[in-house]
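Participant: What follows is a set of structures for review.
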Structure 1
Amino acid sequence: MAKGKRQKLQSPEIRKEYLDAVLQLAGAESTSSPKWQDPAFDHECFWRFLRCHLLTNLAWTWLDGNQPANASAAYMEQVARHRAGRLPRQAHLWSEMQRLDATLQEAGIEYAVLKGFPLSSRLYGDIQSRHQGDIDILVDVEQIPGVIESLTRHGYAMKRGRRRITQQKLRTEHAMDFKSESVSIDVHWRLRTAPAYAIDNNAIWASRRQADVEGRTLPALSDEYQLTLLLLSMVHSLGSASLRLKHATDAYLLASVMDAETDWRSFLERRRADNTLHAVANGLAMLFHLFRVHHRLSVLWNAVEASGAPLYVATYEEAWQIASRSRGAIENQLWFAQVYPGSKLRGAMWLVDREFAHVGRIPVMAYRALRTGCQLTRFFCNRLAAR
């Protein structure tokens, strides 16, 4: 069932007019000449594009005015049905977010919301315009037992009824999923897990901000670490060819909001210090080339070029190819191997440590190694044949 759904939502071609329309819908670009008012604009294909990249909420603005001139009544009815179906879900998530906040405060557990409602409120001015499927929070690793107890008491459980997170998971993963009947909460104890990254958790906690969301104050990541998280998530998703452009849109909008008050060279120097510079710089390069916004964030782009980080995407065409390949494409895995800043041997050893949780994982690991070997063989054979 899941495979069929994924094929159904396979993204249409990433066209420049779609990316421009997304920025216009998000309010990041002038709407004096909206792309969707062009008679040649393919609304059906654009809707599939929005669905694939979790950006459909942006189109709700059409229901309140500025409706596409050549969109059929059936098409607009489809958008209206989507909003009618999603709004109760967003409201339920917001209700659970408030309940979670009260629960963790009562237990004396400090946390920060990752992305989610604070980011939606910051970038879009409301909590409905940004698609949200679950709730992500960051906690200190020492408080994990208290978090498990609090969430279990309120009806959340880990997969297969686990009551603890093993040291192997804490060492090799960055989050664990807790589910109730209707909501999933991802509890993070670090932003990303990779042996090369040395992100300063003390700096993350010291820089938290208090976000005003719908009249309620929630602890959230600072803009700096929120942008860092979005860019790292982008690059890791690109490595497996599974990028949703929702994260790219979020990252571009947040960088735009930060631009006037941020010393970008200092920002990138701090990324050099935590060894995420290569990934962050290539994530930014993807944004600049995909959205073609060098002129809008010229100071940031100049800082990226001056940072000395090797960039493995140089044109819109290259960015489009990286973002458009099918899930699991070996070309993207090789691209990520270039971008990843640490020792490849150390990274491989960490991957084995992460996957080898118990002997039952051996067949899975063997299958994945064989599949990757076949992909590499086919890739290099095609390269040789093309010469």
Structure 2
Amino acid sequence: MPVGASAVSVPRISRLAGLGALVAIGCASSAAHIGNNFTTYLIGGLVDRYGFSPVAMGAFAMAETLAYAGALFLAAPRVSRLSARSIAIAASCLVVAAQGGSAFIAFYALLLALRLAAGFGFGLMNCAVNLAAGRTGQPTRAISAGIALQTLLFAAVNIGLPAIGASAGIGGMFLGLALLSAALGLGALLLPAGRGAAPAAAATTDARTAPIDAQGFMTLTAMALFTFGSMAIWPFMERTAHAIGMSAVEFGHYQSFATLMSAVGSFALMFLAPRLRRSVALAAALLVCGAASALLTTTSHAPMLGLALVLYNVSWFITYALLVGLAFAVDPTGRLAVTASGTWLLFQSAGSLAAGMIAQAFGGYGPIGPLGLIACVVAIAIMWPVARRAERAGRTLAAAAAAAH
């Protein structure tokens, strides 16, 4: 059901402030996901420079992911007392120090400790994104805007960072990412300074302290199934392409195009979100993402794999934004949304581990995609009654903001 009607009467200065908030959310979202997107380059550089083992580098990546999730779970019960801007400042300082310090260290234990610090900073920044998105009154739209800006920026970084590594080595890459985090942190200063996820949620004192209810657990379960199923194939996408004779360069071209198309999809969701029925849009996005996951591991034709990459990238970001928006509809305080983001990190890690075990047991990646489709279909069944109930009850932040005025 449409949820954006209240935006029509927003004063001009509020619209300008809202535009600034969207830009800040884009900067914060980019800063929060630097690790997810570019740690793979750091791992390659560390192996080339210091000869660390694959096991050591697996622990390096896992430390970041777990620290990321830990920050979100730590912040979730406290979101009503937190300011998005303050969290973003602390996160930026932590990440810049960790990335910059890593440029001058060759000792593995210290690098691992700094990776934990960086992951914790990424998690804090993701928390700031969710809180700021909640304060806009239309979290799905705000998160989609952030993702769109993020993917456009990362398309350029994917070209620039390897070039830095080729000329300045692993130290140059660490310093480059530290400078990028610092610049994005400055942009995040435009995030709202108020505490909590939404002004309209200030009166819901019981919701801030009460245990997560059944609707909340169903939302978290849907997020867990979605990320477990769809992200299982993520670390092995290049390997699936290699298995059908696609070169790394050709795969990179397809993936770059898919990344740009995901930005287009996120921009489209940003404008269409207030007019969409969340339950239908979320079911469609989950189904497309699951089907694309299945196609990724079962096709033997490069053009079909390229199509699957586009569908996967576009639908994944749309699904994630809609699920976080659903979490806000169930719990306007933002606690559930932050917990949902932590759930994503945990179950992405579990899905990747399971995918590796499946690939080793079956001698290939074929079963992983269809299992992801099944997980997404189950997620649809679980989230559907929650989304329909939220629509009927009118529990959206747009409605809450309108009531506050």
Structure 3
Amino acid sequence: MRTWILCLCVFISASAWADEGCEKRLKNYQDLLACVVEKSPEIENRQLEVETARAQIKAAGQWKNPELSAESFQGKIRGVEQTSTDISLGIPIEWGSKISARQAVAQGGADAAEARLSLARARVKAEAILKLHRLRQVLHEQEIAEEAIGTFTRLVEQYRKRPGLSPEQQTSLSVYQLAKGEYELQKSAAGDEVLAIETFFKLQMDLDLAKLKSYLPSSPQSWPSVKQEGGNLSSPSQKLLKADVDIARGELSAAQGEAWPTMMVGPSVQIQREGGQSNTIMGFNLSMPLPVFNLNGAGRATAAAGLKTAEAKARFGLKEQDLRKKELIEVYTQAVRSLSHGISHEEIEKRHHDLEKLFMRGVVPSALIIDAHRTSLDLEKTRHERELRALQSYLELATMADRLEDVSL
């Protein structure tokens, strides 16, 4: 009895865990990414398309149903009542590999649906990674703007407390007020971007900004290396192009099969009644269209042209991916090199705080104060732009290699 109770408790607990949304089980940044992919409406729609396409493979392999026909005649011949009934069963037999051609087209459609599903997963995950990193960056830019606003606010208050201001001091006061207004506008613009990112994750997982902050990734300190290799035929985009070729090849096979007739064969029964006698005659029926007027030449030509087009697109797609990969590797390498050789976030922060101390002591001209804050923010924005560009390039390269699932940036 205790064993049954224990099993029941385990079952109930497992059911409750399964019913609980993934957003309730978040522990780290990777859990958040997995939950975004799980909750994505686009991926859910693509998954349904895959299931539909797989079902169509079985439907394409089905035999057509037999046809039953019956004819009955009744009348008098020379005063004798006569009745004749003909019953025929026709079983369709498709020549020209029609069934295998339909299955090939359906299989190509399933492969294309799976490739689109892989692309959707990669796109959603990459978008989530970039948005989380961008959120971290924008929040940092907001902090810099708030710090600059605080500095200029204190400087404005210091000048206002002075009983008399020289023309130079009045100019400095006006410049500080203008600079404060500029940073307030920049803070507001950053707030708009934060709101847009928060809205994205609210739609996906109903997570607000406060919760998102606890799952933000850190700035990458070490960047993975990339290899200069040829085109990856297993990438989702190449699989999609290959599926298009398979579909076109199946359609050509189907068009060629249409040149062959679909025969209807089966048994026939004729029942005759004349006067008080009844006779039954067994026979065999066969019917098929005669390819007199055409052998589906136009359909075969159209399908052959479609196959050539699909093959040309596949060749061009592979070449385009090779060139795109080389471009991304170069962009990624340059971005990582500039980030590695440039001033780090920590060094920028240290120098900025050292200058801040000099600002408040009043030993730095107003123009230099404004220029120092502007330079600090511009430098951080440039680093963020390069960092985001490196991330975009690496994620696209990982998608091409069909290994985005392993990315942990």
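We did not get these values from a lab; they are worked out from the coordinates using the rules stated. Quantities reported herein were computed from a predicted structural model and do not represent experimental measurements. Cβ atoms are built from the backbone, for glycine too; each structure is taken alone.
Participant: Thinking of 1, 2, 3, which structure, once distance in nm of label points 7 Å out along Cα→Cβ at positions 27 and 227 is computed, gives back 1.9?
Facilitator: 1
Participant: Assign the value 3.5, calculated as distance in nm of label points 7 Å out along Cα→Cβ at positions 123 and 283, to the correct structure from 1, 2, 3.
Facilitator: Numbers: 1: 1.1; 2: 3.5; 3: 6.1.
Label of the source structure: 2.
Participant: The value -27500 for helix-only ellipticity at 222 nm (-39500 (n - 2.57) for each DSSP H run of 4 or more, over all residues; to 500) was derived from one model only; which of 1, 2, 3 is it?
Facilitator: Derived from the structure labelled 2.
Participant: Which structure, out of 1, 2, 3, was mean count of other Cβ atoms within 10 Å over residues 107-114 derived from, given a value of 21.0?
Facilitator: Numbers: 1: 17.8; 2: 15.2; 3: 21.0.
The value was obtained from structure 3.
Participant: Let me ask something else. So distance in nm of label points 7 Å out along Cα→Cβ at positions 187 and 211, computed for just one structure, reads 2.8; which one of 1, 2, 3 is that?
Facilitator: On the way: 1: 2.0; 2: 4.2; 3: 2.8.
The correct label is 3.
Participant: Where does the value 15 come from, among 1, 2, 3, when relative contact order in percent (Cα under 8 Å, 6 or more apart) is the thing being computed?
Facilitator: 1
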